[in-house]
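So, here's a batch of structures to check.
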Structure I
Amino acid sequence: MRLKKIYLFSIILFLILIIGLIFLNVHSSKSNTPREKTLLEDKGNFCLGIAEKSVANRQAIVEFQKYEILGDKAMVMRNCMEENGFEENPLWVNEKTKVIQQKAKDGDISEDAVLENLKKEAIYIFTNSDDQPLYWRSKQSK
């Protein structure tokens, strides 16, 4: 009789453990499921790969060649994104107006130079983490 109770208790404990492990597995797999990439992320990563490959074999010997290489990479990136249906987002420019004015004033440089510097970084950002407009927008969303 006592042996049957221990045996029954062991089976119940084992079943609870199995159910708990199944629940944890299902719950953790749902939270670790990667979200589906947006079209911008997909095309952006594609174009970034092309842009990086376009300058991969170039070495800068003197300082200005670094900027030449970065400019060529950005040009390839822009052309690729335009060919894949994306363009500069006017909302991004409007959102950056105050930042541009402040940086131009602080750095004693032109607003155009500040804007170009911001664009050099923004053209490689494809996800929106802070609810700000992204540099790229689809040509279809005009």
Structure II
Amino acid sequence: MQSFFEAMFAEMGARRRRMRAGLGDRGQGIAEFLLLGGLMVGSLGLLVRPWMPSAAPWGFAVPLLFLAGYALIEARRQASNARGGDPESVSRTYDWITLGWSFACALLGVAAFVIAWSAQPLPPPPEQIWTPPEGSVPVDISP
């Protein structure tokens, strides 16, 4: 029996081959570009302007959320296979679940970037000019 990560990486390769067979070379490349672009823009894109990380700090967690969800989906797929489900139908079902999860995380990353990009920077704090109270400093100036 394979370990969890060996089975996960084998399934990732098989999933890419199935996606390429279904969408074609260009379709599969575009789908992966959109997925990885959404994750990257959602995390690294927040560093474009100084105030963007404070506008959407949750954008940095999107890649970690993606990986955690992907591992959970893979664990459920492996459990379904271990229970004796038909491997072809299990793979087809979890292909759609994985694709949906991936694009949901990519959209979440893009949303973080758009929210942070459209946020206005915080105004600088008002400058406080201190003046002494009247009569505290004697002034002998006359016109």
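Each reported figure results from applying straightforward, stated rules to the coordinates on display, with no laboratory input. All figures in this text were calculated on a predicted structure; none of them were measured in a lab. Cβ atoms are built from the backbone, for glycine too; each structure is taken alone.
Given that distance in nm of label points 7 Å out along Cα→Cβ at positions 88 and 112, derived from a single structure, equals 1.2, which label among I, II identifies that structure?
The read-out was computed on structure I.
Consider the structures I, II: one of them gives 0.90 for FRET efficiency 1/(1 + (r/R0)^6) of positions 8 and 64 (r between Cβ atoms, R0 = 25 Å, to 0.05) as calculated from the coordinates. Say which.
The read-out was computed on structure II.
Tell me which structure, out of I, II, gives 33 once relative contact order in percent (Cα under 8 Å, 6 or more apart) is calculated.
Only structure II yields this read-out.
Of structures I, II, which gives 2.3 when distance in nm of label points 7 Å out along Cα→Cβ at positions 80 and 128 is computed from the coordinates? Before the final figure, lay out each step's value.
Details: I: 2.3; II: 6.1.
Label of the source structure: I.
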